[in-house]
Structure I
Amino acid sequence: MRHYQAPQRDTLFVMKELLGFEQHYQTLGFDEASPDMVQAIFAESAKFAENVLLPIDANGDAGCQFDEGVVTTPAGFKEAYQQYVESGWPGMTHELEFGGQGLPYSLAGMVSEWNSSANHAWAMYPGLTQGCIETIREYAPETLKNNYLPKLVEGTWTGTMCLTEPHCGSDLGMLKTKAEPNDDGSYRLNGTKIFISAGEHDLSDNIVHIVIARLPDAPAGTKGISLFVVPKFNVDEEGELAGRNGVHCGSIEHKMGINGSATCVINFDDAKGYLIGEPNRGLNAMFTFMNVARIGVGVEGLSACEAAYQGALSYAKERTQFRAMDGVKNPNAAADTIIHHPDVRRMLLTQKAFAEGGRALVLHCMQLADLTLYGQGEAKQVADAKLALLTPILKAFMTEVAQEATSYGIQVYGGHGFIKEWGMEQLARDTRICTLYEGTTGIQALDLLGRKVLGSQGKLLEAVGQDLQQILAEAGRVPSLAAYAQSLGGHLQELQTITKTVAAKAAANPLEVGAASVDYLMYCGYVVMGHMWLKMAIVAQQQLDAGTDEADFYLAKLHTAAFYFARLLPRAQTHKAAALAGMDSLMAMPESQF
């Protein structure tokens, strides 16, 4: 079994010292989310992740079982989910009126990081339910809210998102699933959805599907998409189960990873569903689910970086191979531990920088999400703007660097990393999906550059840039950090130049947006994470200057920041060159020459 411990100390550092979550919660009226309460939640969450989820992670790799439409999850999954529900975790951040505990949204994000690090496949089951709850809460009429939300919040029912069809992936305008009205105000849905995570399983009493479909008079394309709630079991007026609906699992996929999470073909055969949101405007409502899910996938990227780092670090401190180049480190052994070799440290520090920088970025986005949900006035509007820009960066950048971090998890172990015993190869396979679902990296990049940056005439980018300028000014007053501030300031100026250049090219040919978008997003990712590392370095230096009794913790932050600015931020220059290279090298070759 691989090594993993929930990073409680680092999470508290980011919350308390970096982002001021105590004041943040007080400002939003969450007085019950006191530091003592938060630490108590963390302690219990860590126990659950480490003692319940981690031991059954390898079981999940054997996969779910499928038998004539019935899906059985791997050994231990159902018992773990029952414990999760009995402990009240599903409703932690939902409204009191539906049985929740009324705590802020951001707390759920921290818990989900640890669950996903311990057991990615299992964590997907409760994770998807959160988006289902948010969508129903935001768009469903009161009767549906009252009938569905209490059980979903309680966790005895789970939820899914049903978008993809055999002929249509990200191009949702091509969907064929039909919804025809019944006399009682409900709808009759017919069609097939594929790649439905947690679409069928044995963990909960009911599964509530959020489904996109077309009404009979719907216009073509994305302007003709409507959104429906379609339960596995019908629900009566009292919110109780009332017989099987026309929803059936046709098969489950045999996948590269996350085998413990059932990825299903779901057939809707005259299934009863209920319209939520406005007719033919379902895609707008669907983005409530997708934005929650995209942040969640960014958290999965962070989780993988942390899990890979911890696994690789524990091995590097124990495995002996060769003598260190600068002299013997372990005189009582035949060789030195591999953590003394520069290339092993390069890999470990890369993992550490992505994990800790990613945690700061994730919690910054969670803080913004709190403001969008509970804030008012200008604070809410500013948070909305910043989160709109940062969500595609968070999702795509964190899942891309997670591929590198998990690959290094294998590499540090050498040949042992390639076998199942240590868990590193499973972690890499499980993480591979993260760049694909909820919109591929390419889709996120087009959203960032095309819709968010160019679509807003740069206003969204300016909102985030103001935060960067503020921290640059603060860091510039700390002599030991001035060089970092200067470097990051130069990158921020470069980003403005890149944006203007690409915008000018795109005005002449829209293909230029697609040609530049992924490198543009990755450039933004390195700059935004650099912002987080600069903030952490400022706090670490302040603590050391004040005479902290945790010197090693804060010195490690400064060492990792130095590594980030010396070794990782310079990668942005390659992305700059590629983004500015234009479309010719991509599009000049005729199709026949491929």
Structure II
Amino acid sequence: MTDTTLVGSKFDIPDVPESSRLVEKEDNECEVAESETLKLETAIDTCENKEHDPYSYTRLGDFTSEIFKIELGNLPNYVGYGQLRKLLNITLSLSPRKIKAIGSPPKFVFITFKDTGDRDYALKVLNGYVWKGKTLSAKKANPAADPMVKKRKAGDSEDCLNSKKAKQDDTPVELRLKNAVTPYWNIPYDEQLKKKETDVRQFLIKLGSQICQFNKLLKPHIQKNRTDNNNLCCPLLPIKPSPTTKAYRNKCEFTVGKHLHTKEKTVGFRLNAYKEGSMSVAEPDDCINISKEMLRAVKSFQEYIRSSPRDVFNPENHEGFWRQLTVRTSNNEDVLLIVVMHPQDLSQNELEEEKKKLKEYFEVGLGRMCGVTSVYFQLFTKRSSNDEVPKLTHLMGSKFLEETLLGMKFQVSPEAFFQVNVPATEILYSMVTDFVKPNSSVSVLDICCGTGTISLCLAKAGAKVIGIEMCPEAVENARLNAEKNNLSNVQFMCGKAEDVILNAIKDCDSDEIIAVVDPPRAGLHEKVLKAIRGTDKIQKLIYISCNANAAFKNFIDLCRPTSNNYRGNPFYPVQAAVVDMFPHTPHKEIVLIFERYN
């Protein structure tokens, strides 16, 4: 998948802290033996005296698009991300991997590509190209410096005792991790809910203001809503709390690394991002959103790698093997693991031997004590510019796990999306069903349907549903789930939503279509949004978002005036709701209902 994220100034999509993404991601002093302290001080002296090259990562075996980078300058004033992406991808048929804007408005942008051919072709096409009255300039650009090396040179990385970070932050590691993973852990739950509801209110005020600026036709509707709803662009229902606030996560991706103080191989979460000068990992023992079953699996795998002669993967020099552990649990007592390893130069025989050891450890060895029901193995390397996700190898146990939600059974494959908090999800999906008001005369398009959870909930309530999902394994799960729950009024299409949505719309035999979308964090693809806009039969859209700021452009585009680019009458927001899917964090699930302006 091409990554065309435009970063910088007004184009920013708010960063999600790595610890929060891994989890959606008290006061004990760490003691280090004298001999270990001496070893650490020696390593630090070496670190300080050694000349570090911030570009050495470009000469490692793994692929980086930074070596195929150009600088594009003399841009038109106030150019937007969508306009630039359209120019590069559609008008000029280029294949950018990443786009980063510098300045506001941007004075220039950096664009990376997957190989020399793509980069050189882009240079040839872009240099001298006239766009919006400006003649663009394009030239080769140097790769970005390694942020870890930059932090270390500035004395602000945490791997040297005399660094600014080490001197300034004497907070115990356990508390630092809790603050990173669950920053609201010490705030009473009622206050957490108030903070989140306040955040949503501020967002709806901002959304209303922007809609009024972009579409004068909708201004009377928005102004009336503002008057009736304390300046909000639409009514907001009271926030729905999570039925459970502890041990609610059924999926976590744990980083494998070294402990900050002991330097032991550790499975847990990073204390901070790599770009902030941190590679240290701490154990998640005190993270209150993680279950005992999940923690047992983490500890068991940690014992395995500590007994292994192979080291953990180092993100700075790309040496080492063990990279990540994904743990998925279910309310049916399933525990599924995905072990991720960098192969380095291991032979196929050596890899097969490692797989055999893992299988035996969790099947008949010490690992069997943690109740793992399924283990997968995945090799992850960036030695190729190929964007395909490495395939999983099933080692033992069931090939999937099973969840129960709203009285229905759902089969979930290892990489398929499923909401991380099942009790809160039941509230969310019941709310969506109420908003849809299913009946036999209405068809529902469930876009980004995953394993079919929303689709089946709506079908069970009487709607005719077509689900769209790009993950083949998830679609297979969805079809099996429909069969398992005896639901025949639902079908599923596999493919990117932007590629199959028009066919799905043709298959809807109702005069009225309601679209339900639960897209990834960054929001809907522009083509999908335009297809929804351009389909008159779609009179209502229910948009579920775990990051409303990231989806903000989607909301504005739905409400833009009709044009050649955005066909069909605009939508406008008529109702908002919020469910606390992620207690002890700032994150929440927002539902926005849009209706067509007629």
**Request:** Figure out for me which of the structures I, II the number 0.45 belongs to, where FRET efficiency 1/(1 + (r/R0)^6) of positions 101 and 197 (r between Cβ atoms, R0 = 25 Å, to 0.05) was derived from the coordinates.
**Result:** I
**Request:** Compare percent of Cα pairs over 37 Å apart across structures I, II and report the one with the greatest value.
**Result:** II
**Item:** Source structure (of I, II) for distance in nm of label points 7 Å out along Cα→Cβ at positions 309 and 341, computed value 2.2
**Value:** I
**Request:** Work out which structure the value -17500 belongs to, where helix-only ellipticity at 222 nm (-39500 (n - 2.57) for each DSSP H run of 4 or more, over all residues; to 500) was derived from one of I, II.
**Result:** I
**Prompt:** When FRET efficiency 1/(1 + (r/R0)^6) of positions 253 and 453 (r between Cβ atoms, R0 = 30 Å, to 0.05) is calculated, the result is 0.90; to which of the structures I, II does this value belong?
**Reply:** II
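All of the numbers you see were taken from the coordinates with simple rules; none came from a lab. Note that this is a predicted model, so its numbers are computed, not measured. Cβ atoms are built from the backbone, for glycine too; each structure is taken alone.
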